[in-house]
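Below you'll find the structures, each written out as structure tokens.
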Structure P
Amino acid sequence: MVNYHTLVTLVWLIPLSPLAGFLIIGLGTRYFTGIRSGILASVSVFLSFFLTFLLFLGQKQSAEVGSLVNFGNWIRVDSLRVGFEFLVDPLSVVMMLIVTGVGFLIHVYSIGYMKGDERFNSFFSQMNLFTFSMLLLVMGANYLIMFIGWEGVGLCSYLLIGFWYKTPAHNLAARKAFIMNRIGDMGFLLGIILLFITFQSVSFSTVFSQLGPVEPGTTTVTLITLFLLVGALGKSAQIPLYMWLPDAMAGPTPVSALIHAATMVTAGIYMIARSSQLFILAPFTMYLITVIGLVTALVAASIGLYQNDIKKVLAYSTISQLGYMFLALGIGAFSTAIFHLTTHAFFKALLFLCAGSVIHALHGEQDIRKMGGLRKSMPWTYWTFLIATLAITGIPPFSGFFSKDDILLKAYAVNPGIYFFGLVGALLTCFYMFRLFFLVFGGVRRGNHEHSPHESPRGRKRGSDPVSGFIYYPEYL
């Protein structure tokens, strides 16, 4: 196995691989057309995952808690010194595994899903750019590097939500997401400025090393954390900045799975967890995070009860689960929040990918009232959707049981009232998810019977139509 210290020095290859994929696909459209661009994009993300996995194995065997990799000075203006540096520690490596691991699987899925689209190359180049930006966000060793990645994923979200730009509603959804995220980003930027004014640095290690003599509840620290919280609310779609996420489902389903379920929307949770040493010195902010998370979890779950669009149900489910992560952060259970973030990334991405399979099978239909009886015609989708549903509802021994129940257990230790409302939200999750599941796969077929539903094929069938041989039926037609 490659030496751990060698892997750390080569960590720059992890974000570079998807960046190279973005540039090659974007600039070499004459040579990388059709399925070639999808394969290249997927391979570039897999290389990042492979290197991250080696780093993960090496880190387990190493006695070092974290490693700072500095590639030189980036900004030098008066007293402002910012290096272009990456931080390799357990938190960043876990996030890198999620971004590259889930991202690779969604890239592979997208090759079949987007087959036949006239902007096939653009889709994969933008997906690679998003992966690069997200890696920059979680690997950065200071707030400015994090902010660059933060803005990068916001740009890619805007581009991919409005990917099918010929439909006006999709453009409106993209603009809504862009504007509401800018509100949060302004708060994040003000927090970074106040951090520099207070600590004369934006580096994690330098800022956190100066927190020893700071008394809890200090006005300056409280203001910093409140500004950072505004940024987290916008990116992670919490009350009152949550309304952009349901409309963001206008983009292709793989976009919903990668950006708006597994990775980008968890950036706010990651940022607070990374800044935990700051936030624990601001009791008022921690209390506010708890309240916002609990209210968001309950409100989004109650709205999900009444949704009939298969992707909208999953969107409000995502907002609700992000609320649980905020609840865990607010009560100081930072590792538990990251635990639920990790499990949620996998089962929610699976739910969205299964939803995409159903939508294609029904030729673009997204209304669950017009579905039903798909168990026999789509057995693979049925079983995978069931597994993901059992996970998100917290049924043992699936992953959601361990992460969500850990949040509830920690909440009970803090305040039984918080536990009670958290439990109500969990029960609502069970109701709307199984409602979705049974309306889609149970009973008899409802709605349009012109097309018979079919399981998503593994690939193109020999001699079949180049479009229908794949699972491509655009949702916007």
Structure Q
Amino acid sequence: MTGVQSVDSVALLPAYLAAGTAVLVLLTDLLLARARATIAVAALGALGTAVGAVLVGLGGERRTFCVGADCSWIFGGRAALVAAVVALLTLGVLGLSVPALLAGRSPVGEYAFLLACSMTGGVVLGAAGDLITLIVALETLTLPLYVLVGLRRGSLASAEAALTFFVVSVVATTLTLLGAALLYAVTGGLHLDRLSALLAERPELRELPLTTAAVAVLLVGLAFKVAAVPFHAWAPATYDGAPLPVAAYLSTASKLGGLVALLAVVQRALPADQTGPVLALLAVLTMTVGNLVALRQRRTVRLLAWSSVAQAGYILAPLGALALAAGRTEEARSAAYAAAVTYAVFFVVLELAAFAGVTALRPAGADGGTVDDLRGAARRHPWRAAALGLALVGLAGLPPGLAGLFAKVTVVRALLDGGAAWLALVVALNAVIGLAYYLRVTAALWAPTPLAAPNGGGAAAVPLVGVVAVVLAVATVAAVVLGVAPQLVLDLAGR
């Protein structure tokens, strides 16, 4: 019977684990009221979610909440990859937050609960099969961050950042919902695969002005989420005002969520000839503006924020090339999507390592400070500075940070195979521009120490955060050197 909806609890296991983590954190905080126990439950829950996602993903694609051929939940290799990465990012951010939480700078129960709720949205997002599930998951990922951004007690900048993030996110969500509603008005469908089939079977629908408006509004709403130029202005101020671990989560898990949502609608729902030129233009503007403005930054977190804007441009480039490539094939399309996902995964890991390095070199609970505050840090904390330097050269795409180099080569190869050589050239030129500020910060770590370290730059950092930074950076490089991570990510991203 086509009217009976199927439910597969195995496919839903990662979502159960993520949501269960949030509930257990609340119960632990209520019943035990011990910070360490609450943190431990949140950490074990995040780890269990990652393991559960991988195990379910290894079993092949599973679909549930299906009516006929239309499914609202499709958990395959790519969904497993996204869920595992989001869960591990949550675990990493929780590790970076431990010193501030134990010092009482933020309420432990609320902080861990909000982080687990956001993780639940990220897990659901990768498996979303329709626009409603996609938008709800994206908002579940984003909503807890409004509070987390403003949790730095006694900080006006933190409150301003939370308000800015809230206003921009509300506007972005409104536009995304409007775009989805307009698409429904045109096609009568909300499932991503059905939208694609309807627009392919009835070319006259694609010519309607309402369809063009729907595609444009939907893309603009999602472009706000990924901080693509010209919808990027909120990101630097928000990142700089948020607590450092929350800024790390915003720059990694939150941005990954927006990119996954954008990838889902572009690959499975919207016509490439309409989305391609828009995304190509956004990619060029985003990577160029992000890199040029990053050159002028003196505050560390703002520099990383503008860097993440530029990195979003590299991820958008393969998607934008699809409609511009002459005689593109299904293989070229799959390679472009796989390149975008692969770059996103390696970027968020390196970005988290960079934020971990900055957090490890700053006093517990402090903001990111300026680049001058990191001057000579390698003489005081050689291992932590080495981890930050390794993450930065990885983002730049230089050896020994081979993860970033592999990701950039993957994007450029996909562009060349798709016939978009000019866009590959733009990516290469912007990568060269990015070297300037990445190497400037890296060089400052080993520069002579100033007579007086400004803003507490020489204060002792918490060892646990330093360990997280070193492990993240070294593990990323080791995985790429061994050749295991690249092939695994590419295989999962291509499904």
Structure R
Amino acid sequence: MKKLLFIIALLAAAACTKVSEPAPCGPVPSERQLQWHQLERYVFIHFTTNTFTDLEWGYGNESEEIFNPTACNPRQWADIISRAGFKGIVLTAKHHDGFCLWDTKYTGHNIMNSPYGRDLVKEVSDACREYGLKFGVYLSPWDRNHPDYGTPAYIDYYRNQLTELLTNYGDIFEVWFDGANGGDGWYGGADERRNIDNLTYYDWPTTWEIVRQKQPNAIMFSDGGPDCRWVGNEAGFAGETNWSTLNKAEFAPGHADTFALNHGQEDGTDWLPAEVDVSIRPGWFYHQREDDRVKSVDQLMDIYYKSVGRNGNLILNVPPDRRGLIHPTDSANLIEFGRAIKAEFAENLAQAADFKATDVRGNSRRFAASKVAGEGYWATDDDVTTASLTATFRKPTTVSKIVLQEHIALGQRVQRFSVEAMVDGRWQTLDEQTTIGYKRIIRFDPVMADAIRVNILASKACIALDNVGIY
């Protein structure tokens, strides 16, 4: 009897033993960054006097009278964008020409002195809230209109305007700081003769602190963050290897190594994930001559797989036309793009598969292989940095895409992995890649498979996967 009680006590103690989570590996995302990752894709809106002068970069001497959209309707923008499955809008509140789209008290070069005569920042922020979208702002540090640009007085002006935007328009999810400025020769223009030292002039840490105080949940974008980084191009793709970590101290707005931005740095000191910016048209502002050059749904899908599918967030620019409406071609392609994404990921075949892993952390159900298709995550023991996860189907199943997601709350770990399919009794390699991060989508020619196997071939620490989706 005593022996039986002893055995029962041992079993009870074992049942109560908790298996600890893996330790964080390297830099980890903040809560605001975790929420940002989950948005995945949102829209840029470029709209200013350039729309009416047919320029990409205005000179700053444009009359306020020229800004005259005859049918401007931000609710139309928000309706189309939400129907297409995007999660937010970042509006160019002020571009390099210095024309302001809100009722600012710091300059007369603003929308209230145009024929439009209404606060467009407010109208867009209201439309976003009505349609369940996040709202963000772009405020160009460069200003070709303001007479004090290049002097300390302009920095006060810039921060005062930033404070207006962060105070008067509700929650802001992202603040976009461009690197363009009047200090580098190729950034100049016919009317630009002022030069600055971009690295010292703006005193970015002081400006960023205003955002932290006024909008603590907002993500700040620039070449060097501090929350998310430029991807290093405006063509719509992240590197096939894409670490969410970067040595932040080596980067600043307007000064960046584009290769490092595109790929990240494996041993980076900071969590600084990539945002992929690209326009649906060749230019960032609307030009009638580009009406037949709007990116097709196939082109947009390729961008999606090379941005969101490579551990980046996609910010797709959709410029309103001179009426102040999204052009019918842009609108149609956007909505079809959203439908195409939804259709391609409508049925997760992993939900009907049986999962088995070569290692489970502490042999615990908490970290079981099946967690990647449900609640929680799959993790291995601390000393296990190579492992396999197999999903077996109940009958042969056609597969063409695999979605992998790491448990990034504890950092980015995977350095190399492969995906295989069991076809006619033999394992066939479908792809071998490097990083995963928040989301990695692997595409391949459709195969009829009995099982799919994901092999983690190298990892910086024990493996921690949130999701394996099969489509």
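Each reported figure results from applying straightforward, stated rules to the coordinates on display, with no laboratory input. Values in this document were obtained by computation on a predicted structure and should not be read as measured data. Cβ atoms are built from the backbone, for glycine too; each structure is taken alone.
For the reader, a short list of remarks on this structure follows.
- For distance in nm of label points 7 Å out along Cα→Cβ at positions 59 and 395 computed as 3.3, the structure of P, Q, R it came from: P
- Among P, Q, R, structure where helix-only ellipticity at 222 nm (-39500 (n - 2.57) for each DSSP H run of 4 or more, over all residues; to 500) as derived comes to -22000: P
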